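Structures incoming, each one as structure tokens.
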Structure I
């Protein structure tokens, strides 16, 4: 999947575990926004230059999480906004031509 032309290394739902359980983007992981800093650091293969896509219910909590990660030196953090907005902007990755 790509988001605005970029393939996220990880898609993170920053809502509560209860909100996440009620529906989320396939393949997304749940790290509540209040724990985003320590949660992302623990992800294997994610570096400060990895594209990270965040979303929540309205875009507010994902905006807070984006600022926190940028404060830690992450350089490619995207606020997808709400769950529906993010779903609408995600596109299947183009297959390479044979």
Structure II
């Protein structure tokens, strides 16, 4: 290739090219930051799912314990209504008739 075929870009054109390169790098960096944020959010969502699953399990356990307790109390006192504030148990009409 002869010397006369060589073209030198102007400083303005070179700056424009460097500007494009920098913008591409900035965009790549931004994509990387977005992926990191997405990863953190996904981890937080997994933690939230675990939190709710544990609470559902706790709720189920409390409900089972309550049912078991009521079954045992009914064996001792029969059917009726308990006022939890006063501790007074009132037998149902059916239980009183027996």
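Read-outs throughout are calculated quantities, based only on the coordinates presented, and are distinct from any laboratory measurement. Because the structure is predicted, anything quoted here is derived from the model rather than measured. Cβ atoms are built from the backbone, for glycine too; each structure is taken alone.
Here is how the numbers come out for the structure above:
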| quantity | calculated |
| --- | --- |
| Identity of the structure behind -27000 (criterion: helix-only ellipticity at 222 nm (-39500 (n - 2.57) for each DSSP H run of 4 or more, over all residues; to 500), calculated), options I, II | II |
| Which entry (I, II) yields the derived value 0.10 for FRET efficiency 1/(1 + (r/R0)^6) of positions 30 and 70 (r between Cβ atoms, R0 = 41 Å, to 0.05) | II |
| Which entry (I, II) yields the derived value 50 for percent of Cα pairs over 16 Å apart | I |
